[in-house]
Structure 1
Amino acid sequence: MNNSHAVSSYLKGFSGKTIPLDDLCTSITDCPHSTPKWADEGVVVLRSSNIKGGELDLSSPSFTDHISFKERVKRAAPESGDIVITREAPMGEVCLIPAGLECCLGQRMVLLKVNQKKISSQYLLFALQSEFVQKQIRKSDRTGSTVSNLCLPDLRALEIPILENTSNVAAALKAITDKIKTNNRINSELEAVAKTLYDYWFVQFDFPDTNGKPYKTSGGKMAYNQTLKREIPEGWGATPLSKITPVSSQSVSPADYPDKVFRHFSIPVYDATNNFGLEAGKTIGSNKFTVKDSDVLVSKLNPWFSRVIYAMEEADLICSTEFVVWRTPSNNIKNFLYMVATSPQFIAHCTQSATGTSNSHKRVTPGVMMRFQVPFNLEVAKALGEKLDSMIKAIIINQRENAGLARLRDWLLPMLMNGQIKVA
């Protein structure tokens, strides 16, 4: 950024000193401007889609072969403690290279080798995510096109706020981030166990028989069901969801309660936080569905995204009318239905049944959604729901805690950067 007035405008309200990013790095290296040679296995290639919210997500990695890898790291090879920043689609997302990862950069990203004598990688990572720096990044886009682009001269010139006790600031923010990661790991393990149990009981039909042994594996009687086009336990039926739980259309006009703060499950807020947003009634312009602690909320919009919300006992809950409200008859059936709603079979049913004029806004109607049929036995469903109860509730509690921790971190970051609070 060559405009000194523009730079100085970012400093408004910030009393500390700043240092250009270029002065805090031993090197800033653009990625090769070529498409990697893709491979089914080999060395990891980092892509913009792998970097979000300050984290590197390699749950769906891409690979190149070792020859292409060597070509792509000729100028600089990513090492532990380096920072990667995306230049476009989107620009300004950052992550740290973890220890033990051999990788190269894909396209539209830059490798920052941090000068550890001047600043820690962890602090710089948080500083780059701050609104103070992100505002500079947004202002630097000169392309005028629909795809924003961060050019290298502007990246090098980013003014990085330097606070007192940067190591303590980084440690405080990292502690919050680490707790969020821990909760996410716990949730991944709990979700895997819950899905395995559901699969054993209602897909493979190895629920405990009267002797406590796996039903099908132990020779339990099976019968072919014409509707489901498969064998299910003898005496079970193919039951539509509408016969298991009613749908509630009870609504409220929040605007009639202008000063009340509602816990509002909206699509945008849920997508960003896995949680509700807190909104005053006067700011909500349309009717919403009321939500009770017995409810499971299932989104009609773009069902392949599988937005399923397990309501807890909290006051003044409401949700967007983009959700279908399953008002379940009991807690154990609620747990069973939560697993149904997150199952690949249900998601496929809703996805195939969704209609609309554009791919970004397709919906499944409540009637079609509730026609989905499951192999069902009430007593077995209740028994599974009881077994799943503590797991599902722990998952939801961790999600709620993570949303609060993320809000705390997002509140702390600008307060620290503006010098309004200090870490001893």
Structure 2
Amino acid sequence: MGTLLKNALIVTQNAAKDILKDDILIEDTLIQQIEKNIPENNHRVHDMSGHVIIPGFVQAHVHICQTLFRNLADDLELLDWLEKRIWPMEMAHDRDSLRASAQLGLAELLLGGTTCILDMGNGEHQDVIFEEMIRSGIRGLSGKVLMDSGTQPYKDETGAALKESERLIKKWHGAENQRIQYALAPRFVPACSMELWEGVKDLSQKYNLIIHTHASENQKEWQYVKDTTGYSNVEFFEKNGMSSPNLCLAHCIWISEDEIRMMGETGINVLHCPSANLKLGSGIAPIPELLQQGVNVALGADGVACNNNLDMFTEIRLAALIQKPRAGVRSTSAEKIFDMATIGGAKAVGKHDRIGSLETGKKADLTVLNLNKVHCIPADNIYSQIVYSAHVSDIDHVMVDGNWVVFNKELKNYSTTDIMKNAWKEIHKLFERLT
């Protein structure tokens, strides 16, 4: 017995960009059919008349360990933000506060139609994040954040950090029938020694893992990397043999034309976080120029501490708007931005053959929207309607791996009341540890 979704408008995101008025049959974790008038047989039938079904959003850069820090780190530039707020609070996490942060973030992500994440984990207690990813039902990649040099108070011992990363890889990579995977998470060049980068590269090659890091987010950070290594960020990764489709670089604001060309040639993925880039005063990434050179661009909300939410509708709207004054009104269409939020994200995390579009044989990761709302009509272009008009409140249901994780606007695997109560308790306890 499968799940049959009938009479929906389906934004497939397949190669032909088909938009269909069809039924979807889901069996186990996969989409088995997309056709008109699929027989009901003994399937669980849901009439989706008046609804739009889209691929679940893929957020390719988030920090769910920071969700507990919402509204606690405003009006600071990147390096001050890290040193004065984020690193001390991340260090103060115990297992309970990290669990509360992960639950709060995962709940917000799922309620907002995000079905897959690339998360930069925490320095300690990383098992907790994987446990909550499994419990929530989300699809995702995460990894222990790695920092063994630089100015931050928390530093890993290099060998121990790599050993712990490999333990986590062996325990969690491929869990839940590949729904959970490991991604290596060196923080950024200023916080990682060359020995650590070599170890990260070796683990990536040994286990075929994504390397997820930050690059060229802030002018001071860019200058620090140039002064200490002799290279820009992108040059550093190229010179040290890490440039490949397995490399995911968050931000990439301060990059040259030569670097953009290099990224296109080597397959590096850019993870664009427009809200966080504006809130920290970091700048605006040259997204149209990256796309022109064939660079794959994905989207993410970054951390709640620099956003201050995880709402993909905010990100897609802002990503479309902020390029128009600098690159022209036709530089970023709604359709291209929606690509970044779906199939572009799937490509960044190495899953575009399984998620990111609604096609027979792919995973049943999808979001059901009701766009028959006063703020969404009339509409002539479905991409424009989703990117510029839709709100998170328009989501009715969310499915991951063939299972409902949100149904009738309610989480299936968490109690929002319990999560919020626990979050308040744990942030007060974390403050006590800080003082």
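All of the numbers you see were taken from the coordinates with simple rules; none came from a lab. Owing to the predicted nature of the structure, the values given are computational and were not obtained by experimental measurement. Cβ atoms are built from the backbone, for glycine too; each structure is taken alone.
A few comments on the model shown:
- With distance in nm of label points 7 Å out along Cα→Cβ at positions 168 and 320 derived as 3.6, matching label from 1, 2: 2
- If mean projected area of the Cα convex hull in nm² is computed and equals 25.6, the structure in 1, 2: 1
- Label whose coordinates, when distance in nm of label points 7 Å out along Cα→Cβ at positions 248 and 328 is calculated, return 3.2 (choices 1, 2): 2
- Structures 1, 2 were compared on relative contact order in percent (Cα under 8 Å, 6 or more apart), and the highest value belongs to 2.
- Top of 1, 2 by volume of the Cα convex hull per residue in Å³, for residues 96-303 alone, largest first: 1
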